[in-house]
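Scrolling down, you'll hit the structures one after another.
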Structure 1
Amino acid sequence: MSKHYDPNLIPKGSARIKCIDEKNKERWRSPQDVTPTDKLPINPKTGMYYGMKGSPGRKSIVALKPASPVVAELISRRNVALEQDEIFQATQRDPQSSAVLHEVMLGLIEESAALKFEREEAERLGEATSSLSMRRVQALKAVADTWLKRKEQVSSNIIDLESDTFAALFGLISETFKKACEESGLRSEMIDMIFAKFASALNEEWSSEAKARMKRSSED
């Protein structure tokens, strides 16, 4: 078994664990397939790695034996390709996640780039390109539509720092922090000084940084 992680942090019964590869892509690998360059994020709710029981995808109702070794090889290659497909992985993990739309947009962009290459090759060979151009226009339109939906999705996930709802939540957080200071035995003048420093830090720069971090979090 690979020693690039702590085996004690693997959730019981997990056949695969969540990894972030060197290209910052999310992968679900069996423990023995974890590489030295993989990063294994910790689930803050459990303090352990993210685990997946079984393999991605739906279980077959009936397991039919392949008709030949060639068919068996094709099925195996198909399953590997399906398992490594980012859109499939994102949908399998959480169909409601913003990651699904993000991966769809990347897939559309890839197909659009491939169509551009085919059109340029056809032009070079003196072949007709109208059908390829039309297909690429449709792909680009799909990319634009998906991008707009993605932008709307990201915007809806960002907390309005000027809203009454956020003010109420922030007030509760501040009260909880003050109570923790008091229970820790800090003198009242020390607590007042801490809150004065804290209040002075809540400036426009802090607000901009908070919005930027929420946006990055929504895009992840």
Structure 2
Amino acid sequence: MTLNPCTTGFQEHVSLSLLKPVASQLRRRRLYHRSGREKGDPEAIKKIIETNASLRVNFGWAFESSHHYNIIMDGVIKEIVPLYNEHAGLMTTDGTCCWIGFVPHNSYDREVYKDMPVHELIEFNNNIIDFQIKVVEFISNHLIFRQHAMMRDHYYRFSFFKEIRKDREALADAYHYYMNAVHETCLINCILRDSVEEQIGCHYLNHPDLFFELLEFSILKGVIYG
């Protein structure tokens, strides 16, 4: 991680949405083995590898602190990185904690696949893609990431609640999930009532009694004021 903001130097920039599959959003170019005489141009494949290796994924919001982000990345290092070889890609970010980048190849990196035959180049390229997808999937499915998205991604929060508007039990669970996200993300023990009503109140129009019951209970517990 660098302390200085870093937004340039990547071949591809992607804004991540939790409402779409990760693989389709990253726009990676996967290669396939050909049959017959024409197996593919090694130099062209190497250029594709260089392009695929360089990727910046923007979350659309920043983590509350680098501590939250580091917890997730520790999980990536322990669970995802060991599944791939050391040349699958290096990762980076900066102090804003609002993106992850897969580092562009340098001269040393290119030496690794300089003399590979076509079929190995294809596998090398696809391995890079699989690594990037697995890393971003792990990050985006992590509870800490989802809690931050619940608080800071309006489109995700709206979609999350919209799907369960008619399900009384699911709405009750979603309310508690939201309140936990407030506490775990912002590390505050009490939130303004107006904020709760503004962010999730509209989704309880089919069950207004449930919403006000939950609100009153939260006020009694001292986790909502105003």
Structure 3
Amino acid sequence: MTGKILKRGYFFCSIASVLILSACGLPTYIYLYPPLDFFSPSANRLQIDHDINNYDSTEGANQSFKGYEIYYRAYDNATAAQTDINLLISNASIYSDYPTKFKLYAENTLHFVRLRIKENNSSPLISITNPSIDGISYYVYLNANSDWKLNNGSVDTASLARNIASQDFNSRYSFFSQANYQSGDADYEGANSPGTVYFAFFTIAFGSDSFESVYSDPSIISSPILYSPGLL
């Protein structure tokens, strides 16, 4: 993993200080890269292209980089979705190189939530055990009449679900039913049972360093993704 921030290094203190303390210094922190690209190549499909720069050969099997998260919010009109996308883009610039602050802004101010696996809410959404492999892409299929699927380029690896309150999860977790979108839902802005939904998405790399979560700057899809849930 290369980047503008050194990893796990120390800037040593003056010789005089070393005489007093056996060791001192300011540890640097891990730098993660967002995916090479995050976009919608066709209707009802998202694609994430892995950035091999997130692999650090010096870390061996214990990589700090763990994978990628996708955040989303749903709307019943394109204008509201585009407004929030524009705010994501402008604040990504404001918080450049402060990815945790951007993440908190997206969560707490704009109310974006993590796309989750249906069976559990483990992090990251896309877990990458061998980040040294180059040219790998991952896909999210926004199916219209069945669960959304996460795909590793060969097979579906997980069913995906809305990240809403636990009391609602069992009955309204799926994206593909109009009736599941209700005013006041944590991940949705709009009227009940919309015929058309507009999604805003961004993704970030996720890692861990000394038991602390580490994130990359975001990669943001610049236009709303149109989605038509069914009547199921």
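Comparing percent of Cα pairs over 29 Å apart across 1, 2, 3, which structure shows the greatest value?
Largest one: structure 1.
Name the one structure among 1, 2, 3 that distance in nm of label points 7 Å out along Cα→Cβ at positions 125 and 205 of 1.8 was derived from.
Checking each candidate, the match is 3.
For relative contact order in percent (Cα under 8 Å, 6 or more apart), which of the structures 1, 2, 3 scores highest?
Greatest value across 1, 2, 3: structure 3.
Please state which of the structures 1, 2, 3 yields -20000 when helix-only ellipticity at 222 nm (-39500 (n - 2.57) for each DSSP H run of 4 or more, over all residues; to 500) is computed from it.
1
The numbers here are math on the coordinates, done by the rules we state, and not lab data. Since the model is a prediction, treat every value here as computed from it, not as a measurement. Cβ atoms are built from the backbone, for glycine too; each structure is taken alone.
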